[in-house]
Structure formats: C-alpha cells, structure tokens
Structure P
Amino acid sequence: MKVLFIGCVQSSEIFLKTLIRQEADIVGVITKRESRLNADFVDLSFLCSEKGIACLYVDNINEKGACEFIQSLSPDIGFCLGWSQLLKKEVLNLFPKGVIGFHPSALPKNRGRHPIIWALALGLTETASSFFMLEEGADTGKVVSQVRVPILYEDNARTLYDKIMNVAEKQLVYLWEKICESTIPYVELEREEHNTWRKRNKNDGKIDWRMSSRNIYNLVRALSEPYVGAHFEYNGYEYKVWEVKELSDFAYKNIEPGKIIGVDDEWRFSVKTGEGIMEIIRYDQNFIPEIGMYL
C-alpha cells in the first residue's frame, strides 16, 4: 500500500510521524518551503531527509509539477493532512483508493476555515476530530472516523489543539489498520444542517472593550499560541494579549468600557468591559498601563 502524504503544519508532522511508526510505505511527501498563511507552519523536508522519503516543495498542490511528482510515484492512497488548498478532481484521480483529509470539527457541521479558533471564539463546549474522504468541495466527503472532544472553560488554543491531536493520532492508527485490511470504516452520521466557517481576518482578532468579558476571554484563548494572538489598539499602536481572567464588576457598574481601573505590582491590569471586568495577565510588555487610562 503506497502512500503519498501532503501537509505543512504542526499536525502534519504529528500525523506523518504516526504513519512512519506504523511502517506505512510512504513513497513521497509534498510540503511547502514557507507559508505566511499558517501560524503553525512546519517544513516536512527534514523528516523526509531523515527517512529517505522523496519530497517536493509546491506552492499550489494542483500545479503541473505536483501532478507529475504524484504520477511518478504511483501511490495507492493519499493523506492530505494540514493543507489549506482544495485538491482538484485531476489530482484526486491520481489516487486509486482516494485521499483522506482531516478537519478538527464535528463534520458535517463547522466546515471551512480556522475550526479550532472559531470553536473557542464562539464559546462552544464540544468539537470533534474528523477524518474524511476528500472531494472537490471543502470538507464535504464521507467521514471515515469521528470522535467528539469536549471543550472546557479553561481550554485555550494550545490545550484544545493538543487534546484533538491526542485523539486524532489514535484514530489514524486505527484507520491505517483498516486500510491495510482493504476496508475503510465509513461513519453513519445524523443528518443535520451544516455550516461553513469563513476565513478570519485581522479585525476578527481585535478586542473591543464594549464586548462582554466572556466574549473577550473567548477571543483571547482562541488566538493564543500557536496562533497570532488577540490584540487591542492604543494611540495608533497594536498590542498583543495572550492571557486574561474574568472578574466581577459589581462595584463598577457606572464605569465606561475601556477604562483601566487597576494595575498590580506585576503589571497585570484590569479593564472595565461592556459586561464585567477583564484582568489582562500576559500581554506585550512594551505597553505601560496606568489607572484611569482609556483604551
């Protein structure tokens, strides 16, 4: 069973190492030399060099060079795990047994971009780890493995990422065993309306102090490491925020949102929000907070 692997992010590296441990016959890897789109970008070529696997850098998975590389290796099946472009039909047809993709959401719900970030930013209490067969559409193929993953209040992007990957590694081992037995275990899911999350932009990460403390908390934890971080603006400058804590505003009902009402000895500062008080614990240290300052 010859495998061709496609990926360029942290999860790609984890999945590729998992398949290597399962002694999969990986005949080639397609990755990127660099990527401005992926905060968790990983160049997989170093692993290929270590294991003697043919590797190709591409910018577009559908370009002629990528197709020729795949054809030259004659893979039976593909794993496209951690790649932001859709594979066209001409590429998918190069794999007799199809291509398996991965999406950290409860497909068919929550298709589309930035699923871990959106799940946290929207305050969801559950997501899932889903493997599926790629089609030309985005995250539309038949699901072959899905495990639900709870989201706790304390979770942030890193902890949720790690929880999903711990589940997904086990799923991939099970899937590979089934594939080697010439069976793919399609999952029967309840019929339900699906949605597709859009691509986020810089403004989606901006803290508006008129938001509730809970919404700000969700935004900050959603964009924490390994992602780009939420931010606020002051005097034309942008400051990143990485960790916050919700506080009660019982004694500050008459204070306007955005006013700094406290600064402690460790330079943590508290801001009145549209509903509550937000303690800013970890942030860009070049910002100097002062009591009474308006953000």
Structure Q
Amino acid sequence: MDILRTPDEHFDALPDFPFAPHYVTIDGGDGTELRVHYLDEGDPQAPTVLLMHGEPSWSFLYRTMIPVLVDRGLRAVAIDLVGFGRSDKPAARVDYTYERHVGWMRRALDAIGHDAIGLAGITLVGQDWGGLIGLRLVADEPERFARVVAANTGLPTGDTPATEGFLAWQRFSQETPDFPVGAIVNGGCTTTLPPAVVAAYDAPFPDDTYKCGARQFPLLVPTRPDDPASDANRAAWTKLRSFDKPFLTAFSDRDRITRGGERIFQREIPGARNQPHTTIEGAGHFLQEDAGPQLASVVADFVLG
C-alpha cells in the first residue's frame, strides 16, 4: 500500500482541542506499517472509555465529551480510524475493506495496551462506523469489554433493506465531484457549526487524494445479503446475542439514517435488558456535536452506576 500522512501543521490551532497526540504503529498488511493516532486523557488507572468515531469525522468529534468523562474520574481514549484524522491514510480506495478496518483497530488496541496501561475492562462508545467496527471487536473479544454504549450506529448484514436516508447518503458520497468533509459533518448536526469547527473536520484532508477512506466507507456498509462483510457481521450478531454485559443505547431523535436502530440492540442483546436506554432529543447524526456533554454524562452515569 502507498500511504499518505497529513502534515502536523494542518492540526495547529484546532478550537477547544488541547489534547496531546499519541501514536502506535501497526502492521497494515503486505509488510506495510500504519501509524494510528489516539487521544489518552485522564488517570491511566481509571476505568477506560474507548471513544470510536465514524464517517467522515475523527477524534476531534469527542472534544466536548472528554473533559466531562475525565472530570467524572474516567480515562478517555479516542482513536482515529485508519484513513481519518491524524492516522495514516492508504492512498487507494481498494485498500479499504471492512475486514481490514476491524483488524487494524484490533492491532491498534493491542499496541496501545503494550505502550501504556493495558486496555481491558473497556467501555466502548461507538457512533456510526465506530459501532460497525467496535461491535465486531466486542463480538470477537467480549472478555476485553466491560460494557457498550451504542449511539447512532448499527451492525448491518444486508438482510434487511437499507433506509432511504442511508441510500441517499451513499449516492451523494459517490456522485458529488467534491467531498466537503466539514460541510458533511455540519449537515449531520441540528446546530450550525462555527467555521473554525468545520475547518477542523477538513484539516485531515489537504486535498482529495487523502479522502479515499472517506469516499469508500459508504460503499463498505453491507446493503445486500451477499455483501463481502455480511457473513462476518452475521457471525458477530450470533456472538452478541449471548453478550450479557451491560449494553446501553443512546440514539438521537433527529438522525434520519439510524433513528429507530436502537430497537434491534434492545431486543437481541441480553445485556441491553433493563438498562436505562436514553434518547438524546434535538440532536442529529453527529450527536457528539449537538449534545456532547449530555452524552458524556449518560456514559459516565452508566459506567459509574
């Protein structure tokens, strides 16, 4: 694989983002090394909350949640998916597959555990692709996770039709001549983001050559039963149907792509029974932008009891 790396100066002067970068290097496949970026805030000995973003955002998305979690005595680790944020970006769209992303994140968590206090007893907070990838990790290594918060996400197999909202997004992602990442995030919020925040979402992508992952991700969501990832996701669902650790849904009420998707988690996963599931009112797809501190409080309450 050919790899692109966003120059550090693109991340200068990010608004409300005082967090130091951390990196691990993993095997990307075919002998290629990939550098993966993550944030690590709070007491390393405290319970760990793993914050996983989706498409086309990065760990900047969690900037208003991290201080709330740390103030409540938790450790917040926010990781950038490969192809996003300060993580390395393979330069060809064919380099991006669902299975590779699951493997890359598994190796990144292993590496973080070796470089710092080991990652175990994790609370996963997964939104969008952060859930599609994170829930695969939970299914494969349930012993590593203490609990899960699913927020505006899913684990599709392609056995049921995709929502019209998602199909419209998928078409747009492939047909638009430009792929205006900051504007896309802004459009997925109910609040209007300040220009500096929009620019922060554009920062990882100096030009279109850096956007292969962002362009490819919408095509990697299984929307038909014979999708390359369908069998693996079905297998993950089989495992999750025996996951009896606490599982919370925290979806927003104004996300036309995932709204209502919480019901399958609540129905199918044993650990979701009798949990204080919540709906974040007035928030869009990127509920971390619209209601970050509120979502962080929900997570902290869930972890601390």
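Summary table below
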| quantity | calculated |
| --- | --- |
| Origin of the derived value 0.55 (FRET efficiency 1/(1 + (r/R0)^6) of positions 160 and 256 (r between Cβ atoms, R0 = 35 Å, to 0.05); candidates P, Q) | P |
| Structure from which -10500 was derived, helix-only ellipticity at 222 nm (-39500 (n - 2.57) for each DSSP H run of 4 or more, over all residues; to 500), options P, Q | Q |
| FRET efficiency 1/(1 + (r/R0)^6) of positions 128 and 264 (r between Cβ atoms, R0 = 30 Å, to 0.05) from the coordinates reads 1.00; which among P, Q | Q |
| Value 21, calculated as relative contact order in percent (Cα under 8 Å, 6 or more apart), assigned to which of P, Q | Q |
| Among P, Q, structure where mean projected area of the Cα convex hull in nm² as derived comes to 17.3 | P |
| Comparison of P, Q by FRET efficiency 1/(1 + (r/R0)^6) of positions 40 and 208 (r between Cβ atoms, R0 = 35 Å, to 0.05) - largest value held by | P |
| Which of P, Q yields 1.2 [distance in nm of label points 7 Å out along Cα→Cβ at positions 248 and 280, calculated] | Q |
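Quick note: the coordinates plus some simple rules give every number you see, no bench work behind them. These numbers come from a predicted model, not from an experiment. Cβ atoms are built from the backbone, for glycine too; each structure is taken alone.
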